[in-house]
Structure I
Amino acid sequence: MKNIPVIMIIFGGSGDLAHRKLYPSLFNLYEQGLIHDNFAVIGTARRPWSHEYLREQVSDAIHETHDQVDENEVKAFASHFYYQSHDVTNVEHYVTLKKLAQELDDRYSAQGNCLFYMAMAPRFFGTIATHINDQHLTGSGFNRIVVEKPFGHDLVSAEQLNKEITASFDENDIFRIDHYLGKEMIQNIMPMRFTNPLIKNIWSGEYIKNIQITLAERLGVEARGGYYDTSGALRDMVQNHIFQIITLLAMPEPKDLSSDSVHQAKQELLKSLIIPTPEEVKKNFVRGQYLGSDTTFAYKKEPNVDPDSTTETYVAGKTKFTSGPIAGVPIYFRTGKEFKEKKTRIDIVLKHINNPYGQAHSNNITIEVDPESKIYITINGKKIDEPGIRREDLTYVFSKEEMAKVPDGYERLLHDVFVNDSTNFTHWSELKRYWEFIDAVEDAWQKENEAGNPEIAQYLPYRMGPKEADNIFESPTEHWIYE
């Protein structure tokens, strides 16, 4: 691998994301040689840490995530880390940060290349971007910025944040990261669709009845009540993870696998995304909140949650496109807290066909993303010892040895940032379209709230969400495949 020279500044270097994901991922890339001799990482936060203390934290993070490591390698890697106590609202601190970055650029021959990573609370993103610009922190080489979700709270705030970031960075240098796009089975969607004649030739409204996406979480909001009550399932999960999956499933085939071609295909699709009216929201969307049990709090009784909250911990809905290979095919989705199990899966439901056996079921293609990674196709076959049809699965699954080789999503995406491949990141035009859809649903719900009659279904924990979600299907014969 190429040794890429760079100075990386992590805003939020003392945080949980940096400790659990960024530092172990950077170590793996270091071992692979992508970054090695000519790089340094500056961790910033308000805490009064020292360089030595940060290096201890980096070392601890590696030991917590790796079974076996070369201690000399860990020590050499950690020696590239430096700490700068930093208040992101204090302009003078950016002057100090710039001075340290320039010193390290000279020391490590980083060639003026800078990578900025926003691993802080989203409310600081705009402030950081503004001061990167007005204090001229960017270097003389490449300048890239990685922005965690959520990118804004609605379209207006997203547009403002984008304006502040683009004052310092070109669109091609802005990496809006969504770790779902780094997951193995999400990255398998395009190869599955475009390299298999069996699947490619039936990827149309003529054969596909509907597509169903489930992102189920076992836990409740727990300690995140203060944040979650200002967000909700629609903004927290649908605006990013689910829409990324929907786009990969519905986009036309790109002319090649370059980043530009893939994003061109996505943007072509999203122009035809149908934005729901208030009437359609009422008909095709369900929002819910989990109730309590002997072992769990109800959502409204969670710490830092408003007792009168209308924030949804569950949402189910429908999308459609007017163009693309599956134009007109309903894509249903649901996500929420306190499901019976943690699961991310996609079910492509094929239409029934006339046949002499009568009782044959439709074929389904299922992609399991988490916690297992596999694809299986449900087919019909003959029963062995009696008349009739039985169902069987043709399964594509990784061995344990193969799964051990699968990189973490953050490692995969950080690699792409270093090599300047934005294929698996979100362009502004795509994000803008997602927010237009989300805002339409949120606005309809807000009008219900203001009228004093919000329809918020209540559901028991550790089940599959509210039964009202069974009513969003276009036909009474349709139902959730994953039950």
Structure II
Amino acid sequence: MKKKILKKVMGVAIAVMLIGSVLAGCQKAADTSGTADSSSTGDIKAGTDEKVSSSSDEKIVIRLATPWTPGSVSGAGDQIEALIQKFMEEHPNVTIMHDSQSTNDLRTKLTVEMAAGNPPDVSWCPVNYAREFIKDGLIIDWKDVIDDPAHPEWKEWFSEATIASLTEEDGTILLAPQEGSIDGLYYNKKMFDENGWKAPATWDDLMNLIPVIKEKGISPLVTGGKDSRFAWMASAILVRTTGLEKFRSLCLGADLTNWNSAETGFPKAMDKFKELVDAGAFPSGVLGMSATEADQMFATGKAAMYYEGAWKPNNFLSAGGEEFLENVGRVDFPAMTDCPDGNANTRVGGCILGFMVASGLDPEKEALCIELTKQICSPEFNVPIMEKGAFVYAGNAEYNTEGCSAVMNDLIDAYRTAESYIPSMDCIAPPAVDLAIKQTAFPGIITGEYNAEQAVDEVQKAAEDYAASLTQE
């Protein structure tokens, strides 16, 4: 079993380690402090009403892995430490070892540790990684826990749609839901108003706007090319081009090795990206620009638009202050009216990040891990962080709208009202395919090394290699 997962993920882990900060998707800013949920009076063993004693003489060590490092944009660095301390006070026999790393480093470490058979007991995890881990029996299926009447909070906190976004066709629930994700094409409202520009609703609007913005000496669209921040845009373009079902089939179904087929729509999506590049949407040197540098370019008015996920407002606050954040607007990624098979109203996001618990733990430790995860996924822990503009909580808890920026309220509303979701490419595609898209195909088109067809071929090769690894013993 360990050899099987080693073959599937080790190459990805090595590639990610070599590039350093590929997925700095969860970001830098000031910490906030908060309090943990203290309503629990004991730990409930999964599937029973039995309470697990917190005064056992047996010492239990739980290794927890999160991306909430001190100073992270989530603002959860201090808050998770407060939760840990409170949990250990409530359970004197428990010691929690918190391993906090950047998202990029944590993804890498998870693949390596899973391959070595030494996973953390509880960990933050993207859904596509969990899909690989659960195939090999390395993490628990959350279905019995979430369906258990002894754990009613899960269905009180999270909608059916949120839980469904983590549910496989066979009913397996990959992760405990925690962070909701939603995309935004952010734009500088003050700049747009002063120039009489309208935020683009269609692809034609966007393409017509690009030369107009460039005439002003402003870059139309910026992103952190050095950090390979193309996973969200890859999903947005593909779903607008080919639609939900074909997208899912490429990543999860029968079309896994058909990325080069016109029927799946990916070649058309790459044509669209090349059209964007050829129009001059990105600034010169974008591939050498970090996400932080891109934030600063947007905040200083050197770029008009920025496309990515719901954590960006806190980055924009750090880069430009409150006055700039007040001038940031959000719209959906433009619809492609010339692609009738595409889904114009699908938003990139959903609940694509959650928490996993390692399988094979003894019953008492597993119950404690489940209770710890419940507290991490609770409204009490997440709503204060959401109100600081760090991310969208996957639950439907009430929050202080007046305490949030206008763009953050727009993002929360977009998450809660979406007709349908598709995850960002790094949370739905096999990791090797995701890396081929954002580290090879998109950058290759930007540099001119690849035309659209050659870029597709690179992704196709990665998909074929991945599919072949699944059949190896």
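Assuming 127 is volume of the Cα convex hull per residue in Å³ as calculated from a single structure, say which of I, II it is. Intermediate results must be reported in sequence, preceding the final value.
On the way: I: 173; II: 127.
Corresponding structure: II.
Match the computed value 58, 35, 26 of Cα extents along the principal axes in Å, for residues 100-227 alone to one of the structures I, II, and report its label. Each step should come with its number before you reach the end.
Numbers: I: 59, 39, 27; II: 58, 35, 26.
The correct label is II.
When relative contact order in percent (Cα under 8 Å, 6 or more apart) is computed for each of I, II, which one produces 17?
Numbers: I: 17; II: 24.
Among I, II, the structure yielding 17 for relative contact order in percent (Cα under 8 Å, 6 or more apart) is I.
Which structure, out of I, II, was mean count of other Cβ atoms within 10 Å over residues 276-283 calculated from, if the result is 17.9?
On the way: I: 14.8; II: 17.9.
The value was obtained from structure II.
Hey, FRET efficiency 1/(1 + (r/R0)^6) of positions 68 and 116 (r between Cβ atoms, R0 = 35 Å, to 0.05) derived from one of I, II reads 0.60; which structure? Please list the in-between numbers first.
Working: I: 0.60; II: 0.90.
Going label by label, the one that fits is I.
Assuming -13500 is helix-only ellipticity at 222 nm (-39500 (n - 2.57) for each DSSP H run of 4 or more, over all residues; to 500) as calculated from a single structure, say which of I, II it is.
Working: I: -9500; II: -13500.
That value comes from structure II.
For FRET efficiency 1/(1 + (r/R0)^6) of positions 148 and 212 (r between Cβ atoms, R0 = 30 Å, to 0.05), the calculated result is 0.00, so let me know which of I, II that is. Numbers along the way, then the final one.
Values: I: 0.60; II: 0.00.
Value 0.00 for FRET efficiency 1/(1 + (r/R0)^6) of positions 148 and 212 (r between Cβ atoms, R0 = 30 Å, to 0.05) corresponds to II out of I, II.
No lab work stands behind these numbers, since they all come straight from the coordinates. What you are looking at is a predicted structure, and each value in this text was computed from that prediction instead of being measured. Cβ atoms are built from the backbone, for glycine too; each structure is taken alone.
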